[in-house]
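Asker: Scrolling down, you'll hit the structures one after another.
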Structure 1
Amino acid sequence: MDRSVTEEHYVAAMVLSGVGDAVGYKRGEWEFNKSGPSIHKELQKLGGLKNIKVQLPEWPVSDDTVLHLATAEGLATGKTDEELLHEVAARYVEGMRDMEDRAPGFTTVNSVSQLRPGEEGGYRVPYNPRGAGCGAAMRSMCIGLRYPKPEQLSSLVAVAVETGRMTHNHPTGFLGSVASAVFTAYAVQRRPITTWGLGLINEACPIARKFVQDRGFAVEETERDWSYFCDKWQWYLDQRGISNGEGPVIWPSTYGPAERDEVYHSFSLSGWAGACGHDAPMIALDALLGAGSDWEELMSRAAFHGGDSDSTAVIACCCWGVLHGFQGVPKGNYCNVEYRHRLELCAKQLYTLSQQ
């Protein structure tokens, strides 16, 4: 773990993930708005990002943060192995009681209703050929905060796969969980962002594949549907000129809100950019690569587009918080975000655990 990463970076990661979610969601108005340019126009009418005071009742967090907190608070107990998985499953069940006006996805709702925490194998649901959505990716960043060291990669992957497939038991779904977790760990390690995608497909995904095989659960179906995630990621790295982990990053000659909508659409499986396990972290990474330390630029790319904007922003903002803390973020954007106290508390607990 890099010495320059402090408890404050962990707090910023968790709190700003909630901010990205609340702003990208905008009570469903922006999450379900298919036009990035129209979101940017609305943003201007509000006086820009600097002018937004992220607080209730106007800016609640969505299901993304409720379930990210469920994962984080489960990890913060310090439990491991099966005990941890039952703990997280129980918190997902509990989290579903807090979904009014938060727009949870159908796959997540349906899967959590099948979880039986405490019973043998009760943290598992059947394989789902339609379980490729981003519901696992959007709640797994904290796993990288818990297991941030390079030598903890197999623990990170094991927890990301098993908690991911509690709702999204399909490789495109649960590998999204691995991506969000591993990117957050790479942020803690201060690895160059141009290397993150390569690390995902060359380091983390092979460990995930072997883990699934060794566990012996839904192996055949998982193998059948495995290749899409890694193939699409390889395609993305080729597009950006970073398939060797080095830059310079290749960007489209014009890459404003309208162009980004088109490009993000090309990342997608379903036609709704960022709605799947592979492309929610992909858009988050794209935003991080393009924004550097500029908070407004990060949000412009990760939160204000015509796709699943809260899910892409929740991932991007968590990683950005690890890298930059609260530097350059207007206080009004984060000081009263819903569940701030819980986000801060589990960030501190995860920081303590990561130091051991």
Structure 2
Amino acid sequence: MDTVRLTQYAHGGGCACKIPPGELEDMVRGLTGIAGADLLVGLDDGDDAAAVLVADGLAVLATADFFTPVVDDAYDWGRIAAANALSDIYAMGGRPVLAVNLLGWPRDVLPPELAAEVLRGGLDVARLAGCPVAGGHSIDDPEPKYGMAVTGVADPDRLLRNDAAVAGLPLTLTKPLGVGVLNNRHKATGEVFPEAVASMVALNDVASRHALDRGIRAATDVTGFGLLGHLYKMARASGVTAVVDAAAVPYLDGARASLAAGFVPGGSQRNLDWVSPHLTATVDHDELLLLADAQTSGGLLVAGEVPGGTVIGELVARGEHVMHVR
């Protein structure tokens, strides 16, 4: 099992395998606007999880996230996928209370012992989050896939939403960017990037609590649509313009070198193509590609300042464009 390179059994990796954002919005357009008095967050603004009011002072959050291998190590892939799924709950200001596994496995190609390692990784991260894992669903699949469906709870009056940002607030990012190009390089060469793995397996629970403690109302997590993609969705939904200071954005070691060497996920270019009509910039194309890099289990993007995060820009009154990068 030590010689199996899981990334070679998938056409892509991690959240870079997401359906392109513009294409996805077209697909689900007929499902938006379906709201009742108790549905607090649905599909309309593409937020991180659904939220429904079930009792006074109690909202239930629901999300699901799964993807193909982003690293070759089965245990690490399981940890990353679980942290990524749990992140949707934290991005809404919630607390995960239950998870179930989602597993696709090419059982005639890869040994079941590897699948067990994937599940063990997911369980260990869920335990760190204090979230029990109770069963799930598995299928025989030509490509390996793993993730979780997660249920959480939150105070309905303190949800972190992507449509609640207001002008005058700073923008804070809680994890460095760059895992997309580093994972692409890992898939192509087999090089291992421990700093990228550590970033992806880290939970966003502390950042979420800091945001709630500070009375912050707007946040999202940065995953497959890249920083620019998720920021565009937030600024568009909130009716503001986001200004990004490119020089302030933190990156993992090796990210710029990997970009220069050509290890750019296809999803990153699609992200940039999607937001470009709504963007003005005074930086070059390579810088924009890094800002649009498809992340897996990235940090929170917060409309406000939180301890441990990096202020990367600000929100201003809506101008001609939804975003400006300088």
Structure 3
Amino acid sequence: MLTDPLRNIVVGMPKAELHIHIEGSLEPELIFALAQRNGVSLAYSSVEALRAAYAFTDLQSFLDIYYAGASVLLTEQDFYDMTAAYLARVHADNVRHAEIFFDPQTHTARGVPIETVITGIWRACQEGPISSRLIMCFLRHLSEEEAIATLEDAAPYRDKFIGVGLDSSEVGHPPEKFARVFDRARELGLHLVAHAGEEGPPSYIRNALDVLNVERIDHGVRCLEDQLLVDRLVSEQVPLTVCPLSNIKLRVFDVMGKHNLRALLDAGLVATVNSDDPAYFGGYVNANYLAAFEALDLGVADAKTLARNSFTASFLDPEDKRKYLAEVDAFFASATA
């Protein structure tokens, strides 16, 4: 039972978001506005018809409509407007820091220059109300050669992103497929993360660690199927960026009451709560917290752990981490006094 005091704590506590695909924050209303601005025709007659199509059966059925929505993004201003809308929205959720994924290949394949993509998103981050950093993701259903070309094309804008990631269709595209491009990214001093263990097996998590040498696992909920892997993740304190509403929407779990977030925390894993693609999955970060806390009987201690994890798992520098962690501690000292 989510009491009003606990709800207020979850909503009000300072937090970071570490798993957000910026294209997945594109609300239907903005999709239609950008389509009109750019003269792009959509397959849906209205905002309501588009939103009604958000009934996904798996990851691929979501990706199909996700890429269709991204087709309206053509100019630097489009990418700026999308990012600015996200930052304003999560500022209202008391997010202090966001590490934002973007997928340049989704756009360069349509003829949009990579400079347009990166500059538009980055400029909104510079002018936004919260701290934010960018992580460039490679689409795993495409070839490693295409990922390498994307990394090289992005090299002139290296100062505008802090890391690389791996997303899109997981099953059939194991992490080791991208060993060379992650080696190259590491040589460039970039942080490394990868989606693993969402629909894919625990072995994908292990290979992301061993072959790609990632610092953080995105999703990772299937790790509990492999106790040795759990022991390693706990020992090495490898963070997991868990996305509860996404997991329900894409049928990783049937209902929130069956989600394993509580089990992840009980195992000592560095789990965090994030929204993934909030426009498509039914809620921004606070909605994810509230849905999980309502269904999983989580309490104040869990809220504090998750808030602290969100900052310790971030790529903020040590001084900024200490600042935000002190803010979390002060918030809970006041809230529970």
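What follows draws every value from the coordinates through simple rules; no lab data is involved. Computed from a prediction, not measured in an experiment: that's the story for all the values here. Cβ atoms are built from the backbone, for glycine too; each structure is taken alone.
Asker: With helix-only ellipticity at 222 nm (-39500 (n - 2.57) for each DSSP H run of 4 or more, over all residues; to 500) derived from the coordinates and found to be -10000, which of 1, 2, 3 does the value describe?
Answerer: Traced to structure 2.
Asker: Thinking only about distance in nm of label points 7 Å out along Cα→Cβ at positions 26 and 130, which of 1, 2, 3 has the largest value?
Answerer: Largest value of distance in nm of label points 7 Å out along Cα→Cβ at positions 26 and 130: 2.
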